[in-house]
Each structure stands twice: as structure tokens, then as C-alpha cells.
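K.L.:
Listed below are the structures to be examined.
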Structure I
Amino acid sequence: MDGHETDLVVIGGGIAGVSVAYELAAHARVVLLEAEHDMPVHATARSAATYIPGHGSAPFRALIAASGPRFAALPDELGTPPLLSPRPVLHVATDDAGAAALTAMLAEQRGEPGAPVALDPAEAHRRAPVLRDPPRAAAWTAGAADVDTAALHDGYRRGLRARGGTVLRGARVVSLARDGSGWVATTAAGHVVRAGAVVDAAGAWTDEVAALAGVPRIGLVPYRRTIAACPVADPSVLRVDGAPLPLIADAAECWYLKPEADTVLVSPADESPQPPGDARPDELDVALALDRVGAATTLGLRSVRTAWAGLRTFAPDRAPVLGERPGHPGFHVVAGQGGSGIESAPALAALAAAVILGRPAPDDVGSALARS
């Protein structure tokens, strides 16, 4: 048996677990348990890797806004390359449903930091000439960006270890129980970790980890999201005025595309409920993505270089779940990040660590949430 004594054991080595473990390690001893031998593997490694102000529910929009300056500061703090590369988002409506959705989105987010702004359809077509026709309505999110998710995750992992934290891979938790005033976690690999408190940040497996501990399930639902990388016959069409095309998203959330090198990543924006596991792309969803993008653009996509799927896990209200579970002292949860886990990670991790440690929320994060 491999024994460890610590203040906090964090379960889950995706972006949620590694970022909150890093923040906690500034104030406490931390052991991070990751079930896989490689990290990240699941949702974090399969993200569309975008930072989009105005994305998601109101709490997430606030956390994304607060994360912007933190993303800018993290390279110096963690020793990473720049983490964000500008990539505006063009929201397009091609039918009545899309136009209604776009109008509602603009109204809901009016006045929020970085919110999308209405864009003339002819200008939208000029900025994205791969669109088959000018859209019925459009909006532009200027402050969006691509995220270097590998550098972000690796920076947090290295930062955690620099703060004295321990990372154990191939450490799937098989037993989790109260141990006096604390907790003991046992892994399939024989690790035994005694900790004052548990942080369940296991993504799609969060409810399964809670059940091991006898803690009621939250009701989290993992949804499969499919992405396919498709080669483009003439990659020059992926640039306009010397700059890469924006990410283009259907306002009715039926598809989106993101140029990447000589390919475009396309998705049908699917949300298929699925038990926690190694998500695989469905051939019908891949075909649907090509059909929808093909109908809206002149890209003429005919083949798929590769395709993958990831799980986006939501709470019923689509807000993040943070903090100690009622009636179960020392059992904390950081979950429900849905499709915003990467883009909200810097602010969400700082907030979650404050909640777990019983400290005030950081001023920037608290101010952003108060405005939401």
C-alpha cells in the first residue's frame, strides 16, 4: 500500500481538478488523484479550445469575463506561453428560429463585459465569405480567442507540484469513506490517501465519486459533443484580409465551424445524454455536421480527416456546482462546467478554492458575479 497524509484530496485531473488543486495548494497540502495514466484524456483534451465572452448561463458568463485578465496573467505565473490567440466569433442566423435566438441572446447580454454586438448581414458576409449567402441576422464577439489547452493544463499541473502538491496518475478511486473527522480514499492501484477533506472534481464521473462516499447524487448529466476535422481543398479561403476566419456559430445552435490550419473543425452542436465513459463520435452526428455546414457554406467539405467526441457535463440549472455538500462535512464538489470548463477555469478555480477554504471570493470574481 502507498500511503499519503494530506489536508485535501482532489479527485479528477481534468482542468477543473488540476486548476482548483493549484489554487488550494497555496494554502494547504494537496494530493490530486487522476484515474487515467495520461492527463488530460477526456473532456479537457477534447475541447474545442475556445474562450468566448458571452457564452453559457449568466454565472458562466461572469466567470468567463473574470477569467480574461487572469488568462493574460497566467503565463508569467505558471511559466507558459501565451494562452489566448485572438479568434472572434461570428454568430449567424439563417432562418426565423436563428433570428429569434440571436435577438434573445443580444437582449439578455446587453451591457455585459465583452458581450456580442449586432453586425450588419452584408458585413458579416464580408468577414466570412465562405458563407453561402449573407445571413438573415448576425452578431460579433470581438474578444473571443483560441485557448492553448495543453499549455494551460500543463502549467497548472507544474504549478501544483511547485507548490508542494502531489499528483498520482492511474489512481482510480474505488473506496471513499469517513475516517474520524476526515476522509480516506483508496485507489485501484493501492494508494491510500487520508485527508481532512475531499474535493470531487471528477467531471462526468462526479456523481459516481459522490456515490462511493455515500453522498447523494447532484443529478449531473454528461452530454456527448461531436467534432470532425475536415480538410479544405483550397486553404486560402480560410483567411480574409490576411487574418484567419472567425469561428462561425449558428445562432440556433445547430452547427459551428472553426478553421484550424488546412482544416475546419465542424460540429452539429449535438447534446446526446450518455453515461460517463470514453465518448466516441457517432457517424450520424459527423454526417449531420457536414450536411449542416455544407448547406450554410461554400466550403464543399467531402471527407473527414479525424473525428472525436467529448462529454460536457451539466447540472440541471446549467450553473456551476461548488462547495460542501449539505450534511456531509468535508465533502466538496467542483462540477457542472458543461462546455465552459476551459474558458472559465482561471476564475472558477480561484472561486472554488475560496469556497472550499472558507475565504472571501477574490475581488475580481466576486464583482463579476455580482454584476451577473
Structure II
Amino acid sequence: MTAATGGLSGPVAVLSAEALRYNAADMLVRAGGVPIRVASKSVRVREVVDAVLALPGYAGILAFTLPEALWLAADHDDVVVGYPTADRAAIAALAADESAASRVTLMVDDIAQLDLVDAVAPPGRRAVLRVAIDADASWRAAVLGHIGVRRSPVHDPAEVVALARRIAARPGFALVGLMMYEAQIAGQPDAAGPGDPVIRWMQRRSAAELAERRSHVVAGVRGVADLAFVNGGGTGSLEVTASESAVTELTAGSGLLAGHLFDGYRAFTPAPAAAFGLEVVRKPRPDIATVLGGGWIASGPPVASRQPRPVWPEGLTTLGREGAGEVQTPLEGAAARDLAIGDRVWFRHAKSGELAERVDRYHLVDGGALAGELPTYRGEGKAFL
């Protein structure tokens, strides 16, 4: 990558075509024939999303906001919004566009969300809107309590079915899908530290509980509505979730670009597909090299694992009291002694899609040479969240 981008000024963001191809194929193998919906939040590059969707085995997009879904629906006929929306302007646009209404599915977990839609566009004066229920997939352990992320308020089969019945009774809505995302399994590395045996124990217990509960949830909701899809999983749990007969599709996206958080999983080893390079601009000490920029922190708890990681030259680390800074990032280690002003240091981002919010394009490297430029959402003038 250094050689391929030698003529470009930093910061420079790069995608490896070889790694992207490997990761896309590997996820299909791990899914075992269950279709994968692409999580656009984890990519945020339309050309990459389109290329992946052209592969047999991938189908549909899981968007992260309704304005993004409306934008993507101009070219795609199956876009599910992965989170509830309160964007009144976007709701009005969706309600007024029958084509978009047939292509976009809203996510709900509370009748109040339907009330908001009706307040913006009453059911008698708009297209019928597709909706899916987001049911909580966390594990409520007897001793440990809540294990997982805080998402939907409906958790038990009876709660989900009751919500489904209320949606089905509402004019102007069509219940077409169900989603349950098991973050405590898909989003939790299990080979990254001394606590891994406990994490693996938790994940086995949680997966067993969820498989049984999800089967009852799906059976109950199917008794209310004819579901087009039952979505589950994520990059970190493709094999586990695909084994459940109640699930009709999976979601994945982060595994395509493979941020460094995915180095900590036992079940799979993705190829690092995204990196960004920054230039050394000062040497405060012979064993410290400072690059311009770098503080591109991933979402989640403010811990060290969310920082970008310097990966080349090898042997560089951020300073404990500074970390990755908005304007400058000091790096220390033996390799810093050999770095001169103007040299490039490569970083990997912790997760995946957030890097695209910092740059307007990725440079595609294929076979060791530049193969083109891919605009990010930012490069296309879009800032959805």
C-alpha cells in the first residue's frame, strides 16, 4: 500500500480489493447458505455495497437511518432500516412515495413509533408502510442480569406477539419482518484477553437460550402476519445464527472491511481490508514520531480498543496519556527511530464504517497497484448520522 499510494498526500484511506473479495467469500461460507443482508453502516461506500450485493448469497440492505434508506432505495428494492426513526421529514417523504414505500421497511418496537408516523402522514392519505419488529435478543441471566445491548423493550415471546397483533390491527401498516440482533454473541470478541473463557461460556449459554426463545417468537408472530424475513446475527455470529431454522437471513457488514476488533475472534480470521495512512510531521524525541491526525475513534465505550491501531511499521504504539489525537498522534517504539519527517504510518480502524465518515474517498489497491477511487457517503455529500 505504501508503494501504491506513494504519490498521494495523506491522510490517505485505502481498500484492498483482494481482502474484500476474500472476506465476502468467507462470510458466505460461514453463513452456510443462509442469505446475508449487507449492513450499510459498516461500509458507507455505495460501490462496495453494490459489488457485494452482486454476489450470489447476498440480498438486501440493512440501512441505519431512514434518509439513507430513501437514498439507497432509488437503486435497491429491499432496504430495511435497522433502527426506529423519528425523522418527520423523511417519514413524510416515504409516505408520499409509493415506490419507496414498497422498497423500504421501517423498524419498530413500540406503538408510539406508529403514532408518530400517523401524526406525520395519516393512514388514509399515504401509502401502506412496511414495518418490522425489533425484538430484544439479549440474555437475561438469573445471576448476571442483563447481558447484551439495550435495544428493544419487547423481549419475551408474549410481548413480541402482543406488539405484532397491535401492528396488524393498525390501518396503513404491513408487518413484514422480524429482527433480533444478538450483540453479546456477534459483537463480543472471544479470543482477545484473559477473560475469554468466561465470555465463551456466556455466549454458549446465551445462544442456547436465544435459539429456543427466538423459535417461539417467530412461531407466534407468524401466527399474526405473513413474515417476509426473520433477520438475525452479525459478522461475529454467522455460523451460530445460521444454524437456527427460525432465521431466514443474516446481517453482516463489518467483516467486509475487518477493523482490528475482529482480530479477537476464534471462529474466523478476516483479512484486513481497510487502512489509512498518516504522515510523520515532527520528532519530539528520537524514539517518538508524531503523525498529523489520527483521532478517528470508533463507536462504543471510550476504551483503548476503540482507538485506531498503528500497524506499519510494526512496533509502534500510542502514548498512554495521549492516545490518538484529533490533530496529532505521537507514536513511540523502536520503529519510530527510523521514521523521518514525511514518512507514512499505516493504521487500522477499530470497527469498519466509521472511517468513511472521515474521508471522501477510498483508494482501491489491487495487485499492488492503484485500481481506482471509491467515493464514501461523505464524498457523495451525504452525512446521515
Structure III
Amino acid sequence: MNSNIKLPGFEEVIVMKMEEVEEKLTIHVEMPVKPHLCPLCKSPTEKIHDYRVQKIKHLKIFERQTLLFYRRRRYVCECGKKFAEKTPLVKRYQRLSVELNQAIKIRSIKGKTFKETAEVYGASSSTVVRRFDQLAESTVNEEAKELPKVIAIDEYKGDTREGKYQLIIANGITKEPIDILPNRYKNTIKHYLRKFGAKVEVVVMDMSHSFKAAVQQALGKPVIVADRFHFVRYIYWAMDGVRRRVQSGWHDYDRKKCKRMRHVFYKRSNKLTEDDKWYLRRYLDLSPELQKAYELKEQFCLWFDEAKQNGEKDILQTKNALHGFYELVNQADIPEFAKAVQTIKNWQIEILNSFSYNYSNGFLEGINNLTKVMKRNAFGFRSFKRFRAKILLTHKYKRLGTHIG
């Protein structure tokens, strides 16, 4: 055998023999003799008492399962104390090498499931779960130290033992998740923010009344920013509501065709193709009320574009233009739009704040989408603690590769 081969983790080890047995690679190793301090009297000694062979699982080498047969040396001191030598290969009371344990911990974060990771490394699922829990306990803090000035909050469907929905809190500037609460109840959010939200000045959220009440009761009068997507969709819902109500009285052909071509009502007028324009004109001509609803939707989109351009400097102009949109809705007298405008009026301050502070919950929706993928791959997590650690560790080590092992 060529003993000049260098393998990761074997830098301080003497390789005695390497052979292939039943499609498994076996490596016989031992450590060089060197002075060791007695754990009892702290005296150095090189006197050898005996040897014991220890079987250790290691990382795959050349795509073969690898076993180490480590000839562990025991020293004896003049005081009579017998002790095992120190080794970088394996920790005390372990049957997996240090390198394999490290690889399992990394893959348990990045892998789809714990079972898949166990199959890759030839370990049991319970072993992978224990390694993951050890990493989570030493890395993920159970409680946040202090929340930053700008936070974003949103719910996601977790379906754990703690409840159907959980709440994620993220940094609104760095866009990194900070913590996850076991449920979305008002008292849970309020208690958490009172404990860790002393420095919070801006909160970005969707248009949830329970979130708003919890934030105001816990933090006093912070700046609440309504996510743009969540208030714009009320206008599109109103447009869709009018379309559904109007087309229900049409002939079956027009009703079904209009349903299939409903995307022409949602597109901006400057992005419509010639075919889209033809269908749009056809269906708007069939209903004056639908024509009014489409015009209101386009008017709101124009206001939205101007509000983004105005920003914080011309926020008063944005507010006045919004009031002008309210008047148009009152004149149109369409119940779906009247309901949507009432919601916008209730959240007017928070909506205007979204143009003044330019914060968004869009990145948090992306995090929630990845969370749903993780849950679906694992067929769900019953343990909230483990699911929380999986989410936070995945984003903490998202730039870490999984090529080890």
C-alpha cells in the first residue's frame, strides 16, 4: 500500500493497513506514541499499559462505506492511574468519527429530510435527529436578546403541536429571520414584544387587526407599515367580485369564456396585447358596471404609481389623491369597491407609511415559501422546537455547501 496518501482527518494518524472487505473500505490506524499528562496527578508518562481495537464509522472514501479500526493505546502512570490516549479521530463514548459527525450535522440542516441524510451516511434516523438537536441547542438561542429598530412579522401554516399557525419575526433591514413564535395569538405576540422590543420603532405587517392591536399595546405608538401587496389586492378582489357577479347573468358561452380570459381585467392597460384588448372591449361593452369597475382599478393603479414616485417628500399629495379616489368610488356606487375602500380607509395611516418608509414584507413571503417547501418535503413537523430550529438554521447557513461526505 502507498502510505503517502493524505486524507482529511488523518493528518496526525498513522495508517497501518487499508483493505476492501465486502464492498466496505476498512482502514487500520493508530496514533504515534507521545507523552501524555496523567488526569489524576498531572505527571507526564509514555508508559504503555495495553491496546484496544475500536470500530468507528467514518465518511465515505471513493464512494465506499468506510470503517476505521482504531488501535487505541492506554497509558499507565507511576501513580497507578490508567487512561486512554487523546485522539482527533473520535470523541469519548462515540462510534462515529469527528468528521462524520460534522458532516451529518451540516447535511441535517441542508438535506430534505433526516431520513434521507441517514441513508446517505449509513446511520439511523434517530442518530441524525440527535446530532441536529445538539447543533440546534448550541447554535439557536431559545430567546432573542433584543429586537432591531425595524422588524417585519408574518404568519405561516406550520401545523405543529403548538398550533396550526406560527409567527415569524425578521429584521426589516437585513431581511434575516430573527425568531419564530409558537402561535399567532395576540397575547403571545404582545408578551414577546414587551420583553424584547424596547428598541423597535417600525413594524411591517399585513393588514391583520390582531397583529396591529398586539403591536400597539406592547410598543405604544410605533410606526406601523402596511405591506403594499396586502392592500393593493383588496382593489383586485373588488374587481374580481364585480366580474363574477356580472358574468353570472350572461349566456353560458360568454360566462365561461370571460372566466377563462379573466386575466385581461388584472393586467395593466399598457401591457395588454391586441388580443387582450379585443376581449377586454368585448366584455366591458356587455356591462357598464364592469366598465366602471375596470376604470376604478386602473385609477387606483395610477395613484399607486404616483405614490411610489412621490415618496416621503410629497406624501401630502399622495394623501389628497387617495381621497380623490374615494370620491370616484362613492360616485360609482359599486358595493364591492365601497367595501374595499372602507378597509383602505381603516388602514390609511399604515398604507401611507408604506410610501414614506419604503419597507416591504416581500422577502418574508419568500422565507415562508421556503418554509412550506421544507414542511412538505418532511411530510410535516410535529415538534415546534425542531421545526423552528430547522428554519432558523437553514437561513443562517444558507451559503454553506453540502458537498461534505
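K.L.:
One of I, II, III was used to compute semi-axes √(5λ) of the Cα gyration tensor in Å, and the answer was 64, 26, 17. Which one was it?
P.N.:
III
K.L.:
One of I, II, III was used to calculate relative contact order in percent (Cα under 8 Å, 6 or more apart), giving 25; which?
P.N.:
Answer for the origin of the read-out: I.
K.L.:
Right, another one. Using FRET efficiency 1/(1 + (r/R0)^6) of positions 74 and 114 (r between Cβ atoms, R0 = 25 Å, to 0.05) as the calculated read-out, with 0.45 as its value, let me know the right label among I, II, III.
P.N.:
II
K.L.:
Here's a follow-up. Among the shown structures I, II, III, from which was the value 3.6 of distance in nm of label points 7 Å out along Cα→Cβ at positions 10 and 130 calculated?
P.N.:
Derived from I, not from the others.
Each reported figure results from applying straightforward, stated rules to the coordinates on display, with no laboratory input. Small disclaimer: the values here were computed from a predicted structure and weren't measured. Cβ atoms are built from the backbone, for glycine too; each structure is taken alone.
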